[in-house]
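Q: Following are the structures in question.
Bear in mind that the values in this text are calculations on the coordinates, not laboratory data. Note that the structure is predicted; figures quoted are calculated from it, not measured. Cβ atoms are built from the backbone, for glycine too; each structure is taken alone.
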Structure I
Amino acid sequence: MAAPTEASKYYELYRRSSMGAALTDTLDQLITERRIEPQLAMKVLVNFDKAIADVLNEKVKSRLTFKGHLDTYRFCDDVWTFIIKDINFKLDNTTNVHADRVKIVSCNTKRPGEA
């Protein structure tokens, strides 16, 4: 199996976050206005994927526990997806947050084929 390229080393999950969507919209607008080339936009998105993954791995040290009712779950291509309803989060055993519905996507830290 070939070694992963820089573009395939990181998941693209965070592109669907509000920050990732804003970045994608902005890059699309810049491409439409012919202010940047699509290749540059792709490089920016790859750097975004890497930066988000690195920051979450290195900087986030908080613990979170949650309890709710599992509505749906699936496992496909080494990715777990859970839909949890009526969920309560507890952050660092102090702050409580409630949500009616949450989607959790969980991936291996290493992509398939990585050592």
Structure II
Amino acid sequence: MTAQILGFAGLLALSNMFMTFAWYGHLRYAHSSPWYIALLASWGLAFFEYAIMVPANRYGFDFLSVTQMKILQEVVTLSVFVPFALLFMDERLRLNHLWAGLCLVGAVYFAFKK
């Protein structure tokens, strides 16, 4: 089952890369463009997010509950977003971000606890 969860998490990570760039990438590359240009570009990227996310959720639902999938998805989203924010958007990591991340680790623990 661990290999299945890792496979599911990998699909979520790939999907979230597209989602993160769809939601936030335009702030760096198309900030001076009209909003509708950013919207169209984001929709184009979101297609690939959904093309991966929908099959990933169908796969994950074979061995995880919906709650477990959602909690894991939130952790994967932040695991993708934090490097994006640090490296791509030049954000700074602060101590409160660490505490928030530890809260998510706790959420995963309780969601998967039997």
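Q: When Cα Rg over 2.2 N^0.38 Å is compared over structures I, II, which one is greatest?
A: Values: I: 1.30; II: 1.18.
Looking at the calculated values, the largest one is I.
Q: OK, next. Which structure, out of I, II, was helix-only ellipticity at 222 nm (-39500 (n - 2.57) for each DSSP H run of 4 or more, over all residues; to 500) calculated from, if the result is -25000? The partial results should precede the final answer.
A: Working: I: -11000; II: -25000.
Value -25000 for helix-only ellipticity at 222 nm (-39500 (n - 2.57) for each DSSP H run of 4 or more, over all residues; to 500) corresponds to II out of I, II.
Q: If relative contact order in percent (Cα under 8 Å, 6 or more apart) computes to 34, which of I, II did it come from?
A: II
Q: Another question, if that's okay. Looking just at FRET efficiency 1/(1 + (r/R0)^6) of positions 42 and 82 (r between Cβ atoms, R0 = 35 Å, to 0.05), which of the labels I, II belongs to the structure with the highest value? Mind dumping the intermediate values first?
A: Values: I: 0.70; II: 0.95.
Largest calculated value belongs to II.
Q: Here's another thing I want to ask about it. To which of I, II does the computed value 14.6 (mean count of other Cβ atoms within 10 Å over residues 10-17) belong?
A: On the way: I: 14.6; II: 18.8.
Value 14.6 for mean count of other Cβ atoms within 10 Å over residues 10-17 corresponds to I out of I, II.
Q: Between structures I, II, where is distance in nm of label points 7 Å out along Cα→Cβ at positions 74 and 98 highest?
A: On the way: I: 3.0; II: 2.2.
Between I, II, the highest calculated value is found for I.
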